[in-house]
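Visitor: Below you'll find the structures, each written out as structure tokens.
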Structure P
Amino acid sequence: MLTLAEAVKLLRMHYGPPERPPTTDPFELILLENVAYLTTPERRREAFEHLKSSVGTSPEAILAAEPGALERVTARGILEEDFADKLRECARIAAEDFGGDLRKVIRGPISVAKKALRAFPGIGEPGAEKILLFTGQQALLAPESNGLRVLIRLGLVREEKSYSKTYAASRQAGEPLRATPGEMQEAHLLLQVHGRTLCKRTAPRCEPCPLAPGCAYSQNQLRRLPQRTSRSVGRPQ
């Protein structure tokens, strides 16, 4: 079976350098998580860029914006009115609780930083760790659901009954990399894009997958093929 380092190397060769998030600012990364709901990463990035150009991304600018201006941004996803309200709530928390600047708090102890980030709408522990990763503060793997699925299929993470326990197990999977934040960002993004393109939740495409020879899931599927073939031989036509 592949190690995580070997898997990341193969994914880099297959996909090339992954596209990075459009910002490294902690508050803007919170906005990026809330700017459009149930949409593609491309539409979410588009919504964020629209927010930045039409309203601004400072807490003051968002709090001063007309509701319609924010809803035109969040319309890239569903529930645009609800998520316009979430953007305002994010801005309120940032302004009232952190003086409009989160950079100081995320440089503190990781437990304090995660608690501060989880005060915002839409930010659970995985989201908080992802923000600490992409601000460059912590070298955390912080896989989202697509990346976590890849780790499970590779046999690097055991799937538990609850998502939170499975996610917690992914922290140990990332430890052997001993990577810098930048290298861990690349690993996170490559696992994400692989889960979205080839290693999908349903109908994963194992044939063209660069990880298939060392993937527990793929090899298990191959072992089942002869059994299905032998049962079909001699079947009445």
Structure Q
Amino acid sequence: MKNKVALVTGAGSGIGEACVMAFAREGAKVVLSDIVGEDADRVLKAVQELGGEGTVVRSDVSRAMDNEHQVAIALQAYGRLDIAVNNAGIGGPAAPTGEYPLDGWEQVIGVNLNGVFYGMRYQIPAMLKTGGGSIINMSSILGQVGFAYSSAYVAAKHAVVGLTKNAAMEYAAQGIRVNSVGPGFIRTPMLEKHLTEEQLTGIAALHPIGRLGRAEEVAELVLWLASEKASFVTGSYYAVDGGYLTR
């Protein structure tokens, strides 16, 4: 990853943080995008302690102009963009589809789906200028199956898989690879915020491997997809789910 520039959204915690640290360890310069600037600042400090280099940009990925701005910051700071991880996401309300709050729907679709489209909308032109790159879009196991009371999240994550395939088809010949990753339930601050320990234990049991995933395990897959080791891989969906989808 030496001399590569990577942009990670939702970089201030969880899977995004793990991706940032993985890229930094491999020598990439990292643009850390997060809606909470203080969280991204904390991760940047950890990057710098490793001897790495990075830049923080505070962004709300549900806004097109924020996505344009963070790509501009990458180009201004480092002159190029080689890798983008569209990771920022939220869980949203829990309710049956017929009672789902309209504002909750709009918020989840805004971040989890529109944020991925807006990201690629500005990342792709930047990558084309330097001959290509790799984009990894964070979907979910719920991009393949349903989950009761989560209609907005499930709809958005299914759509991310389709959007990924479409972009991959359009830009493969121009050197841009686009793939999606489907984590199972990963022990992150977002998950811990919404669930009790008892609920987390119950969800862990849904994975044949018998536990929740770790953010670092997802980051290792993202790192591979971003690297030249995955040079013939595009348009694919990769589950990292402890066997959840085998059920």
Structure R
Amino acid sequence: MKISAKTDRGRVRPDNQDSYAVGEMTGGVAWAVVCDGMGGAAGGYLASTESVRIISERLASSYRPGMNETSVKNILVSAINAANVNIYDISSTNSEFSGMGTTVVAAIVCEDTVYIAHVGDSRAYIINSQGVRQLTRDHSLVQNLLDVGKLSPNEAKEHPYKNVITRALGVNETVEVDFCVESFSKNDALLICTDGLTNFVSTDDILKSTADGKVYEFAERLVTAANNNGGGDNITAVVISH
């Protein structure tokens, strides 16, 4: 597997509340976790970094080659639930961190299959010669309005509440985790990222930045593109390809 990853605070925010981790396991399996914290500089940073740590440790210790879809789903969902409990407990018992939370996208890439679990509005995409295809569905106010036809896609891009999410780790004692499975061909690339990328870089520009196949440069290019378009939020991108 080829992996590139980068996080950056952007050009506006004083701190970076995004966190990520990536790794490889035996059998040519890759994994990645991306989180976008919220709840003030200290709280957002703690929520994202602790969630990445817990989920990463769970994935690395629990995954075994040859696992079926149900087993992989259980690993991803239980890891995210463990992170949720931890963040919720900290925010409930320490007023300094009250209200903190984080989005999460976690992925395991195994040969011709990618398994994804997520909460919030950080996203996963497949990039290939057919274009850029979003795999996750945002847990956000704007997405809900889109789903019921009260907003058009163009209106959604400029909506004043587009950053309001309806689901996050650490906000409640339990959290609902979405899970999906996608095929992963030889020339596919998996992108997982925070909204600091997707709010500032179009899918057309994502495709242009990744068209030449130089996977190890992709994350750097995408972060640079977001900064060149304003860099109004923290930016994190992780790309995994065969």
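Visitor: Out of P, Q, R, which structure matches -19000 when helix-only ellipticity at 222 nm (-39500 (n - 2.57) for each DSSP H run of 4 or more, over all residues; to 500) is calculated?
Guide: Structure P accounts for this read-out.
Visitor: Matching task: 22 is the computed value of relative contact order in percent (Cα under 8 Å, 6 or more apart). Pick the structure from P, Q, R.
Guide: Numbers: P: 22; Q: 19; R: 28.
Only structure P yields this read-out.
Visitor: When FRET efficiency 1/(1 + (r/R0)^6) of positions 93 and 149 (r between Cβ atoms, R0 = 30 Å, to 0.05) is computed for each of P, Q, R, which one produces 0.45?
Guide: P
Visitor: Where does the value 2.0 come from, among P, Q, R, when distance in nm of label points 7 Å out along Cα→Cβ at positions 117 and 157 is the thing being computed? Present the calculation step by step, with values, prior to reporting the outcome.
Guide: Values: P: 1.5; Q: 2.0; R: 3.4.
The read-out was computed on structure Q.
Here, each number is a calculation from the coordinates, and none is a lab measurement. This is a predicted model, so every value here is computed, not measured. Cβ atoms are built from the backbone, for glycine too; each structure is taken alone.
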